[in-house]
1. Matching task: 34 is the computed value of relative contact order in percent (Cα under 8 Å, 6 or more apart). Pick the structure from P, Q.
2. Of structures P, Q, which gives -21000 when helix-only ellipticity at 222 nm (-39500 (n - 2.57) for each DSSP H run of 4 or more, over all residues; to 500) is computed from the coordinates?
3. One of P, Q was used to calculate Cα Rg over 2.2 N^0.38 Å, giving 1.20; which?
4. Here mean count of other Cβ atoms within 10 Å over residues 17-24 has been calculated and equals 20.6, so which of P, Q was it run on?
5. Here distance in nm of label points 7 Å out along Cα→Cβ at positions 145 and 169 has been calculated and equals 1.8, so which of P, Q was it run on?
6. One of P, Q was used to calculate FRET efficiency 1/(1 + (r/R0)^6) of positions 81 and 129 (r between Cβ atoms, R0 = 30 Å, to 0.05), giving 0.15; which?
Structure P
Amino acid sequence: MATTILSKKERKQIKDALWDNNPVTFQILGICSALAVTVQLKTALVMAISLTFVVSMSNVVISILRNKIPSKIRIIVQLSVISSLVILADQFLKAYMYDVSKQLSVFVGLIITNCIVMGRAEAYAMANPPWKSFIDGLGNGLGYSSVLILVATAREILGSGTLLGFPVVPQFLYDIGYVNCGMMVLAPGAFFLLGIIIWVQRAISGYTESN
């Protein structure tokens, strides 16, 4: 029987972060970047990859060091590890994707303060071995990424009529009076879309406050 890289428990761990315990729609974390960098799908993809890299690798490093970190300075050590990885990601973008780096502005740097990254480091990586911590970081990064991509796709199509910079709205629609939704290129548009996604996700999963 063929073996798989991930065990059934590890696949469930990723699935839970993607859906049942999604860091954005369930835990309501990482909202600022979800509103700020989703005007275009390209910037959202780069931000999603950057955060997934940081949360996965910081979990691994912190898990490796967890037994050597004095409890009184654990937050300082966690921030040091996370900030080093964020600087690495930021410098990579500036070197190879400068235009996107300029569009993302300060938001890659602000991954340092992202509650998802800090939360997983403190709640999971400090108590689990490196591989499990990597899977946890990967799952939460993918969960965050899935929401960012959904919001960015809807905003770019509805707000600009494009996807990844390519026109996707047929010209005949413009000829008969269709206009792009200007609110979608503003932060309130992202806020409404995110609210709809959270509502749909919780309606499907049957989530209530009593849960």
Structure Q
Amino acid sequence: MNPLLTIKGTLAVGFILALVIAFGLGNGLDGLRSVIWLHVLAGVVWIGLLYYFNFVQVPGVGKALAEANDGGPGPAAINKYVAPTALLWFRMAAAVTWLTGLSGLAQLGGGMQGIMDAFMMTNGMGVIGLGAWLGTIMLFNVWVLIWPNQKKILGLDGQQHSAEVIATAKKVALLASRTNTALSIPMLLCMIGYAHGMAF
């Protein structure tokens, strides 16, 4: 059986290859590198889905809605089958990214002091601290603004909403998502910059 025919098999192959590289070509994985690796992996999923929503799904659903009256397929398949699963991965990736980032900050700074230094942007942690603040704002937007409003839009909250409530939910979710897209650019600069000598 080909493991690449299932998502679990594909992920298993990826993790096995990464471990072979870490232990075969390197010195293995210590705690900090393990956490940072998982942080980056989860972050790629989170930001990848953020970009998918903004650059692919939102314009695609808009086009499908515009063409629905002319015999087009409408957005039903995306809204029913794709969006709920994508939003689940999106939320979980955001949470894992933030939690592994917090763990990495603790390991960098010797425990709670590292977290405090990062969020207060002191003791050489200004760049990574700014990245942590931007990531925290983005996490807030995912869980407090995007997800509750997407539940209304997609009917995942089990309630009936008026067209006005759904229109407001769409606007809030869109603006929070676009805010996260804009914030992701300087956030990624800070995350990479800290490891590569950018300091303030």
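Throughout, read-outs are computed from the coordinates displayed, never taken from laboratory work. Computed from a predicted structure; not experimentally measured. Cβ atoms are built from the backbone, for glycine too; each structure is taken alone.
1. P
2. Derived from the structure labelled P.
3. So the calculation was done on Q.
4. Computed on structure P.
5. Source structure for this number: Q.
6. The structure behind it is Q.
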